[in-house]
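Participant: I've put the structures underneath this note.
Values quoted throughout were computed directly from the atomic coordinates according to the rules given, and no laboratory measurement underlies them. Keep in mind the model is a prediction, meaning the values are calculated, not measured. Cβ atoms are built from the backbone, for glycine too; each structure is taken alone.
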Structure I
Amino acid sequence: MQTISNYITVDANVQFGKPVFKGSRVPVQSLFWHLEKGFTIDYFLEDFPTVTRQQAEAVIEWTAKHFELPEIVNDETVIG
């Protein structure tokens, strides 16, 4: 069974402890910045060749599944 830790890692010595794609120094947030700006996954992968398609798709799938949880609606994290 695959978990998100198969695809991302957090290390205080890499990117100031932000989640990065495993085996790279690419912050996971950079994937969402690309998507937010309308870029495709293919474009993201061209920009960051150390990230695999499997990693990018797994992170998107994991994120989507977390929005199925009712607890997320009560999250008061400030965005924007």
Structure II
Amino acid sequence: MDFEIIVQPKKEVLDPEGRTITETLQRIGFSNLEKVEVSKRYVISLEHSDLAEAEKEARVIASAHLSNPVAETYEVHRVES
């Protein structure tokens, strides 16, 4: 089973990479661009026969190993392989 994990900075945390990209794109002519937010996308494959157990394991991986709970949020979604 495949799961997509999206990790993003919390709204109250600065996103310097997103800010730099926004400013650069605006400077080269994309004047209508308001904001770029940067996130990380992971796709993991787990061998499970039980969907609930697989999703639980994906959430543990996301929360304990792929994100920083102080500064980031994460979402876990099942994806078709």
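Participant: Matching task: -11000 is the computed value of helix-only ellipticity at 222 nm (-39500 (n - 2.57) for each DSSP H run of 4 or more, over all residues; to 500). Pick the structure from I, II.
Facilitator: Attributed to the structure labelled I.
Participant: Here is a further query. For relative contact order in percent (Cα under 8 Å, 6 or more apart), the calculated result is 22, so let me know which of I, II that is.
Facilitator: It traces back to I.
Participant: Figure out for me which of the structures I, II the number 2.6 belongs to, where distance in nm of label points 7 Å out along Cα→Cβ at positions 47 and 63 was derived from the coordinates. Kindly include the intermediate steps, with their values, before the conclusion.
Facilitator: Details: I: 1.2; II: 2.6.
Working through the options, I get structure II.
Participant: Also, I was wondering about something else. 16.1, 51 is what came out when Rg and Dmax of the Cα atoms in Å was calculated for one structure; which of I, II is it?
Facilitator: The structure behind it is II.
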